[in-house]
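Read-outs: derived from the displayed coordinates by stated rules, not from any lab. Quick caveat: nothing in here was measured; it's all calculated off a predicted structure. Cβ atoms are built from the backbone, for glycine too; each structure is taken alone.
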Structure I
Amino acid sequence: MNLPLFLANRVRNAPLGSFSATVTRVGIASVAIGLAVLIIAFGILFGFKRTIQQKIFAFGAHLQVIKFSNNVSYDAPPISLNAPAVARVRALPGVSHLQGVTQKAGILQAEDDLSGVVMKGVGPDYDWRLFRESLVAGTLPNFDSASTNGYSTQLLISRTIANQLNLTVGQSAILYFTGQTRPGEAPASPTGLRPRKMTITGIYETGLEEGDKTFVIGDRRLVQRLNNWGADSVGSFEIFVRDFTQLNATASAVLNQIPPEMRLIRVTDQYGTLFDWMVLLDRNTAVFLVLILFVACFNMGSVLLVLMMERTPMIGLMKALGSPNDLMRRLFVVVGLSIVAWGLLIGNTLGIGLCWLQDRYQLIPLDPKNYYMTYVPIAWDWPVIGLVNAAVVGLIALAMWVPTLIINRIDPVKALVFKK
């Protein structure tokens with residue numbers, strides 16, 4: 001027979017109306033609420049970070065390689081996708097995807113309304129997954145087909161630009177560019193602008209204001225034609241890494257593969273303000289979580305002290321019968337762990353249940369102008385939930401072992417007299 005477990009069952013089964021039963025319920029509640037708050041906090045924290053990062057990656061990717069230039073505009077010198085450096089970078093083990101893109105500033109006109117935009121030209125190697133998640137109307141452009149000019153006129157715009165120009169899916173708009181005309185091309189307008197008639201096929205909304213008010217997505221063959229580039233020329237190539245936590249290591253590997261005339265831009269540098277904000281969010285959350293764990297540990301220590309005070313005569317009797325102090329300490333630790341087990345059961349049910357409700361029904365809305373999203377996001381990271389449970393059990397077990405040291409100072413004679 002396991003004596004500590006047997007005695008723990010006797011101690012735990014206190015009358016419902018007793019003070020120790022009330023304290024036990026308070027202990028279970030403190031563990032349950034603390035664990036539920038931890039699960040919800042981690043779910044929201046990781047949800048915020050992942051959602052914002054995905055919105056950033058839709059415009060900036062993880063890494064971007066461009067040529068050095070004194071030109072500070074969006075027009076970058078061309079890079080050949082057939083260059084040996086591109087093949088070497090694509091073969092790196094830390095790289096999951098590489099895509100060539102072009103960018104060119106322009107003016108989008110719908111009737112009498114104008115908006116300055118940057119057209120991001122993409123090709124068949126472009127990963128549409130991030131924009132597919134942000135699509136709110138219409139469909140994504142299909143650049144497989146081309147007009148008589150050799151490029152597609154389909155255009156994806158943001159809801160911000162669509163509202164500004166009163167555009168809807170299926171309507172046409174004129175996109176004006178600057179630059180010299182190609183041989184045989186119709187002359188530019190008297191203002192020096194080169195107009196192109198585009199068709200709106202889809203509208204996206206990421207909630208990231210900096211990108212939504214600037215970027216439209218079109219066929220990169222249009223930019224190649226405007227810049228008199230070949231079919232394999234792009235302004236930059238974007239790189240997605242397999243593990244974002246290894247971004248710096250992968251960036252170093254990429255730097256070793258590209259020639260000196262090219263430079264590498266990290267997304268953490270390009271959108272430094274947002275990533276600094278996420279670091280600050282991590283720090284604030286860490287302080288908050290430490291406070292929750294401290295309160296839960298303190299409460300469980302207090303619960304054990306109350307239980308030991310009520311069982312002082314029993315402790316004295318057991319010690320008088322020859323029970324070692326270590327046995328008595330293990331007895332009350334087992335009692336405390338049983339309370340923690342009930343707290344874990346209730347806390348996991350409460351925390352995971354509330355996260356599921358928010359993830360399923362978006363019960364808590366947010367202002368996208370301030371938070372870059374329309375509702376509180378939830379990220380399901382089961383290893384983290386498991387680690388949170390393990391940390392709660394481990395820290396509370398250590399916190400409970402300290403109060404049991406008072407058993408060493410209990411005098412059996414005084415404890416038995418205390419009963420009378």
Structure II
Amino acid sequence: MKLKYVCPFCFESHDIGDVEFACEARKICGPVDTNGNITQPGVGEEDPKLAKYKGVPSWNGPHVFRGKKSRFSMPSSATCDWCKRESHKRICPSCHNELPSTIDSDEQIIVALIGTRGSGKSTYIGVLIHEMMKRIFRPFGGTFQLYGPEDQKQYRERFEEDLYIRNKPIAQTQSHLVGSNVTENRPILGMLRKESGGLFKKMQAMTLVFFDSAGEDWEDPDTINVVANYVAHSSGIIFLLDPLANRQVRSKIDNDEAIRTSGVVEEDEVSSPSAVLDMVASLIRNANHIKETEKIAIPVAAAFSKLDVLEDNNVLPPGSALSRPSPHVAAGAFDDNDRKAVDSEMHALLDTWDQGDFVDRLKQQYMKASCFAFSAMGRAPQHDGTIAPPAPKRIEDAMLWILNEKGIL
């Protein structure tokens with residue numbers, strides 16, 4: 001029985017019965033006089049909570065009200081105290097975003113996507129979602145689709161149009177704190193449906209929540225609280241790193257054009273991966289009351305981007321496991337032997353890049369951690385800055401590992 005839920009927008013935790021409703025009959029709804037008559041139909045009401053979430057001075061929305069509260073279940077509907085019409089539109093009490101219709105029944109997997117500037121977070125999430133919708137889950141007996149019209153709109157405008165239609169790189173994600181104002185960068189929700197194995201097959205449904213944070217959000221202590229709940233309530237963390245930010249890696253590449261077109265942000269211009277890793281661990285410990293002597297139970301995948309550049313410029317060792325195609329989708333099962341081979345190879349490479357301390361800190365802080373490498377685009381941008389359609393390499397590995405660790409695969 002589900003007794004709590006986490007809002008997939010503001011990431012606040014609530015008791016299962018703690019929910020508000022927004023009137024679905026706004027055009028005829030309005031304030032009432034002492035006789036119970038509607039005086040101003042369609043006027044709505046100011047919603048400071050949603051305005052704060054969106055980072056705007058004010059927001060006029062439908063009337064918000066509560067239904068009967070229950071300790072053990074979430075009400076599916078409630079009657080508006082203004083117009084007396086029934087509403088099924090459940091909203092978060094903290095931020096007033098509309099909650100998914102299955103928030104009280106489906107499992108929710110919040111995937112925390114973090115990293116420093118230049119690691120390609122937006123490109124990664126844009127290509128990963130595309131691949132999940134098209135091919136990744138089919139061999140596992142599953143399907144993935146974006147949750148609703150707003151999620152489809154967000155994905156199309158923020159990712160798909162640039163990557164798959166305009167053939168141009170995605171612009172850098174804006175920080176959640178611009179000046180003194182919080183800006184909205186809405187999470188994208190998707191629904192994973194999968195048939196369970198065994199004799200009595202059962203359809204499983206779970207909501208995947210993707211949140212694309214700007215690299216600056218993890219470099220400035222003043223902005224960390226803006227995205228703090230998101231990480232503290234995550235089911236798994238994908239920590240993206242750009243290997244080309246390391247001078248020792250760049251020194252092995254005798255191809256200035258490959259480095260230039262990769263959009264490298266040097267390490268001395270951003271917080272080091274180890275520093276961001278420590279910052280995130282401290283945040284999780286404080287939010288979840290975890291002692292320094294205890295390891296964090298959230299699985300963490302350290303995923304190194306731009307695998308195609310490393311491969312094309314002979315940075316990888318002969319017979320590299322990273323050069324092999326990802327085996328998981330083809331097999332319809334997660335291949336942990338491949339995961340171990342990739343993890344071991346990345347450890348060896350990080351030692352040669354003078355980043356062995358990153359692995360040490362990763363293993364000390366988290367119960368379950370593994371290193372991966374991927375290429376979201378699969379090839380370098382053209383000289384004019386345009387890109388070919390993405391041909392990703394090993395982009396699914398980190399996500400499939402997290403889902404496997406959660407017992408979903």
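Can you tell which of I, II yields 16.4 when mean count of other Cβ atoms within 10 Å over residues 105-112 is derived from it? Kindly include the intermediate steps, with their values, before the conclusion.
On the way: I: 16.4; II: 19.2.
Working through the options, I get structure I.
Identify which of structures I, II gives the largest calculated value of distance in nm of label points 7 Å out along Cα→Cβ at positions 249 and 377.
Working: I: 2.5; II: 1.5.
Across I, II, distance in nm of label points 7 Å out along Cα→Cβ at positions 249 and 377 peaks for I.
Thinking of I, II, which structure, once relative contact order in percent (Cα under 8 Å, 6 or more apart) is computed, gives back 28? Write down the numbers at each step before the final one.
Details: I: 28; II: 16.
Computing relative contact order in percent (Cα under 8 Å, 6 or more apart) on every structure in I, II gives 28 only for I.
Rg and Dmax of the Cα atoms in Å was computed and gave 32.0, 111; which structure, I, II, did it come from? List each step's numbers first, then the result.
Details: I: 32.0, 111; II: 22.9, 83.
Going through each structure in turn, the value belongs to I.
Looking at structures I, II, which one was helix-only ellipticity at 222 nm (-39500 (n - 2.57) for each DSSP H run of 4 or more, over all residues; to 500) calculated from, given that it came out as -7000?
Details: I: -16500; II: -7000.
Label of the source structure: II.
If volume of the Cα convex hull per residue in Å³, for residues 241-392 alone is calculated from each of I, II, which structure is the one that comes out at 183?
Values: I: 183; II: 139.
It was calculated from structure I.
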